[in-house]
Structure I
Amino acid sequence: MPKLKCGIEVHQQLDTGKLFCRCPSFLRDDKPEFTVERKLRAVASEMGEFDAAALEAMQKNYTFVYEGHHENACLTDIDESPPMPVDKEALRIVLEVALLAKSTVLDKVFVMRKAVVDGSNTSGFQRTALVSTGGSLKINEKKSVGIQTIALEEDACRPSKKDEENKRIYYRLDRLGIPLIELATAPDIETPEEAKETALAIGKLLRITCKAMRGLGTIRQDLNISIEGGARIEIKGCQDLEMLEELVRREMQRQEKLLELKKILSSKAKPEDFGKFEILELSEFFKNSENKLVKGKKIFGARIPKMKGLLGIELQPGRRFGSELSDQVKAKAGLKGLLHSDELPNYGITEAEKSRIAGKLDIPLDDILLPYGDAFILVIAEKEAAEKAFKAISARILQAFKGVPEETRNALENGNTEYSRPLPGAARMYPETDIASFETSEKELSELEKELPLWPQERVRLYTEKFGVSRQLAEKMSLDNYAIFFESLAKKGFDATQAAVLLLEGLTQLSREGINVEKFTEQQIEESLQLLKDKKLTKETVLEFLKLRSKNQFKLAAELLKELGTTSVSEKEVQKTIAAIVAKSSALIKEKGDRAISALMGEAMKELKGKTDGATISRILKEEIAKLK
């Protein structure tokens, strides 16, 4: 296996308000209340340079349509009002993460603009602030991985749909501005397995703050990968932790194969062979084709010297060098891809059609049949787009003489990757002029350090040894977003097991029933536990109370209890009711003995529902039955 250098950038959404406005952070999928259209262009950095990725995005000439709701998007989101100061809670959380990771917090923090012209930000840039540098994180018993930087930045718009025919991309504004912690490691990862371990360790670090959003899309991993002799590749959008190892393995394989291709190509051809291709229109060959893909379409082709067999060389499972060229055609000419001679006959194109195309392009028959002869590429496009496509193909083949080109790639679901854009450079960053820098004081950091969240193993020990919670519940609660709230409840004297069961299981059950539990405040959850403690609610009725609370946010608890129809009774009243049940069932008890308890328990629970808890009913029932023996 080749020597690997790998680092991870983790982007975690924070469960706070938006970073540079005071809008709430949540998503909506219903019909938008308003839309805004924009065109974006690249701008020069302070040094007068343009970022290559921004330029490439601008040249695609898309119109961007932003969809929003007034509830969670404002003038700041559409870049019509200056940004507000950084959200204080989000800043506190990123400082906590830096301290937990032993990262050095900067004395002064500057907000920067990062050029982004793909439409995902309405302003053409993303705001980001470097907060700390250095630090380390233990990923297993034998190894720690260094941390390079920890930053606080705003999330981008959420892609909605793409209208390629009209060159329009639709985005949702709801995600724009949600705070992100960006934690980037040093390139200390040496195996695919360590990549997954590192991501898991970072995930735990972020989750113990109890402010990490949960759910699909709330955390994203980017990988930076190179092998010896290769180049740094950034892989964006690795959301599935289970695929991280495979993504690393397949990128290593891709770079190995590209290095092999470099050797073969350099021995068979010269770069000047690929400077410019002679492009011919070949539409006439497909007028009567049975293939709907090409029949009646404008088709252009060109001879590609010395590439027979190399276009079809497999770089990743199911992806060949021809796929790399196709990616370039999609990105830089806006086409759906290309066809090449190594994969033909196929797609309804016959061997006879392939031979006729070769003849038209002056490719000898022997070259089509023998390895490393001439090949050809076809594109379905108008002439101008075809010229752009072959220019991109030429540039990518010339890169192959150098080996592995530095670039940004998108993660695919199967573990492969595809070209996205050039690797961004320093030219994409410039200062944010609308937000003043801010300082972090020693006093502030010292106060934060006194109240840092506990690590999972520390929480498990506290919950089991001091709070008396089972280990199973303790381990589940240790990484739950309610962990810090749970600790405060236990310290206030609430039954820790009851609190844990309500937070971990009760709220989950309500969520499955369609209740938006995210809208419950900590005060409302504590209120229900207090009523449970005061025996005004039982374990059986506390969820019913919370259902009512979800529909009546501002009603008094007494009103909800009355509406619920539950009135707690004294133990003396419970005993009286159960004694009556036992008395009328004496014959059943004498016949079945202890086996009668189950039937009588059901009757007692029905009679006393909502008036006392099941444990009390069970205890008194056993006592009353014992009196008959």
Structure II
Amino acid sequence: MTHTARRSWMGLVVAVLCLGISSPAVSGSSNSLMDLSDDGKLLACSNRDNGTVTIVDLSTRKKLREIPVGQVPEGVSFIGATHTLAVAVYRDDVVVFIDADSGKELARTIVFDEPYGVVSTKDGSRVYVTLDYPGQVLEIDTSSHKITRTIEAGRSTRGIALDPQHARVYITEYYTGIVRSYDRATGQKVEEWVGSEQDNLARQLIIHPTRPKAYLPHQRSRTSVAQGAGSIFPYVSIVDIDSKAETRRKRMQMDSFNGTYVVANPWEVALSPDAKRLYVVFSGTDDLFECEVLDDNYREIRHERTLELGSNPRAVKVSDDGQSLFVYNALDFNVVEYDTRTLRPVATISVCKSPLDEELLTGKKFFYSANQPMVGRRWISCSSCHPDGDSDGRVWQQPEGLRDTQAIFGLAWTHPLHWSADRDEVQDFEHTIRGPLMQGRGLARGSIHESLEKPNQGLSRDLDALAVYTNSHTFAMSPHAKSGLSEAAQRGKQHFFSKETGCAKCHSGPFYTDSQPGAERKLHDVGTGNADSSEKMGPKYDTPTLIGVYRTAPYLHHGKAKTLEEVLTTFNPENQHGTTTQLTPAQIADLVEFLKALPYEDPVEQAKKAGLIQVRGSDSRDATSSQ
């Protein structure tokens, strides 16, 4: 930080001390699934599962209204001192502006893809939005609702916050935990803070109101350790954003922060208005830590109290008067208010009805749980590696060899499972639940069948519910084909389906894979099995779907291909993965453009038309009924 910037920070601190008041956290200055209006009258909460935003009257602690906004709303932010709200609607690729008082929609700003976090300036003239894909920050004028600036901010940008002066924008990379700052006036990058290469799943950050500190919850993914023996840890990192020293970023390990009390999957953090308390919610173990913020540049935070929460807490906020703490329990579909002095609940506010039927909701709760009967040591959940159906972007050293974590979108239609196709149904993961990785009691009573022999489906309602939820993830359309296939993608399509190239021999059908539920296993040697000396099950592997491949790097079972170009060139020298050596660089580029455009049409509808899956409803459980 420059000398002038340092003086600015010091001047702010001195001014606050001289006035004898704390500097309250500004509404909307840090991304969250909840926000409080600047006047303290309203609370807004995004409901990811049913596509709405709920407005709560904080004087009566009652829901005023629930406003439909679209598929998968994530970040919400009141705009300046108004009751106007900006909502990042992740699946629909739009930022929706609504009047919280009337419930009316004011405008929609279409974005490229996957808006996640949103924050507002103090004067309400601008909002800043992160795009998870392709990794950008958008500046939007709130009067015209037009995008005024696009900043390239890295890969998978989620967390976003503004400094107290609103002179800089801070972001986090989701898969790496890297923090970057950008000058609001110029849009240029000022600095970045890189943590450990093991930092992972950093979806939010907040900035201290009077000291140059940033706090971000995230996960540590230690991929070199097999069977989970110390491989995933919950962290809160503190970044010294004015320091040039090597120690300017500290990681606080949350599972040993309170003695031996283990927690999992930190999701959000919040500061009290006087910045003396930091609150952390853990979505895997349903806990909250209250921490004292220390002004020592060493320990940084100290545990004070632990609070047991509802199911899958994903957001936390503190009222401007510091007397109330609000927690959003995503799978209880409620917000609970606590008294910050006693941490006792004051009110429970239902924000929406569950849009999920009983079986689907039961399965989802198990998927996100790091408690028994899923996990014995409370350290991991299914969502630790597959949050919301995504991949964790990591390549793990498993006992069978290196394995890239795959996203589970479309899983119902692309069984069997794993790169080695060693499991033909989700119910086979009861072995994992009971095994050395998770050490849970399990969801079924008694013994279960071995994988790929007799079916485990039907042995347990809870286990079947977990399978129903896991199989429920559907595909999003590619942002690279919103206007149809480009000319380059059309040329690439011809190469993909040509007999000479042969890509479609294995990547066939509406789901671009020959891996199908109930069908005979088809494994292929594509020349990559010998690239990993630790491999135990290769060299043949299951064919992954190519749908959504534009956002799932790295590639191949060992994750050594960083780009789609490398899959087609560097890692296919003998033409075992399609015949591509004869293609020119321009033709390779066209083929990549076609791959990035998948899906450009709904694969489920295409499969129904072809009679490949039964038509029994609108959700992805159609496929499971025919297994």
Looking at structures I, II, which one was helix-only ellipticity at 222 nm (-39500 (n - 2.57) for each DSSP H run of 4 or more, over all residues; to 500) calculated from, given that it came out as -11000? I
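Comparing FRET efficiency 1/(1 + (r/R0)^6) of positions 479 and 519 (r between Cβ atoms, R0 = 35 Å, to 0.05) across structures I, II, which is largest? Mind showing how you got there, number by number?
Working: I: 0.95; II: 0.65.
When FRET efficiency 1/(1 + (r/R0)^6) of positions 479 and 519 (r between Cβ atoms, R0 = 35 Å, to 0.05) is calculated for I, II, structure I comes out on top.
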Consider the structures I, II: one of them gives 4.9 for distance in nm of label points 7 Å out along Cα→Cβ at positions 271 and 463 as calculated from the coordinates. Say which. II
Can you tell which of I, II yields 2.5 when distance in nm of label points 7 Å out along Cα→Cβ at positions 583 and 607 is derived from it? II
With relative contact order in percent (Cα under 8 Å, 6 or more apart) as the yardstick, tell me which of I, II scores highest. I
For which of I, II does mean count of other Cβ atoms within 10 Å over residues 231-238, calculated from the coordinates, equal 24.4? II
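Out of I, II, choose the structure whose coordinates give semi-axes √(5λ) of the Cα gyration tensor in Å, for residues 319-590 alone equal to 39, 24, 18 when calculated.
Details: I: 70, 29, 19; II: 39, 24, 18.
Traced to structure II.
With percent of Cα pairs over 50 Å apart derived from the coordinates and found to be 9, which of I, II does the value describe? It would help to have the intermediate numbers written out before the result.
Working: I: 31; II: 9.
Clearly, the read-out refers to II.
All of the numbers you see were taken from the coordinates with simple rules; none came from a lab. Note that the structure is predicted; figures quoted are calculated from it, not measured. Cβ atoms are built from the backbone, for glycine too; each structure is taken alone.
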